[in-house]
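Throughout, read-outs are computed from the coordinates displayed, never taken from laboratory work. Since the model is a prediction, treat every value here as computed from it, not as a measurement. Cβ atoms are built from the backbone, for glycine too; each structure is taken alone.
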Structure 1
Amino acid sequence: MSRPELINRLKEKHSNLTKFQLEKIIDTFFESIESALIDKKTIELRGFGTYFVKEIKEKYSARNPKTGELIYVPKKNKIRFRASKKFKEFLNQ
């Protein structure tokens, strides 16, 4: 689902809010998630899941699959998502 589709669905359910207000709510929500992840905090949305940052260690012995040459891969942060038990049960009905 794209951002405009999400705004339109919210508009159908909450017709008293303007499109501008809905856009502002969505932007604020995602900006809050982004800033928390930048600070390496965990975001827990009860009944949905948890977003967290996982640090991937640097690798000195990684290989280029095309040439087989040894390469260095620096450490990096990745965003991970763990679905809640309730959400998993809902998806697997």
Structure 2
Amino acid sequence: MDFVAQLTLFVLAVFLGFELISKVPPTLHTPLMSGSNAISGITLVGALLAAGHGGDSQTISILGFIAVTLASINVVGGFMVTNRMLGMFKRK
């Protein structure tokens, strides 16, 4: 794919994501967050595979490490937010 096609795809994905998230009612935010955590877990597995497949290239290993770090932060943060949101529904 050339750069223009990739940029167009990225802009469309951002627009679609914003439109979908803004239309979600508050009662569905917790299940949506749980689904996002599952997707982030898949991203983490992909980042681990990319980091392990670095071969001789130090640049690929560094980018793989950064991908693993960011995906891990995303997964942990997502579960913390989900836990906090579920805590709001508990009876006191």
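Once distance in nm of label points 7 Å out along Cα→Cβ at positions 47 and 63 is calculated for all of 1, 2, which comes out largest?
Of structures 1, 2, the maximum of distance in nm of label points 7 Å out along Cα→Cβ at positions 47 and 63 occurs in 1.
Which structure, out of 1, 2, was Rg and Dmax of the Cα atoms in Å calculated from, if the result is 19.4, 61?
Computed on structure 1.
Assign the value 21, calculated as relative contact order in percent (Cα under 8 Å, 6 or more apart), to the correct structure from 1, 2.
Structure of origin is 1.
Have a look at 1, 2 and say which one yields -28500 for helix-only ellipticity at 222 nm (-39500 (n - 2.57) for each DSSP H run of 4 or more, over all residues; to 500), as calculated.
The value was obtained from structure 2.
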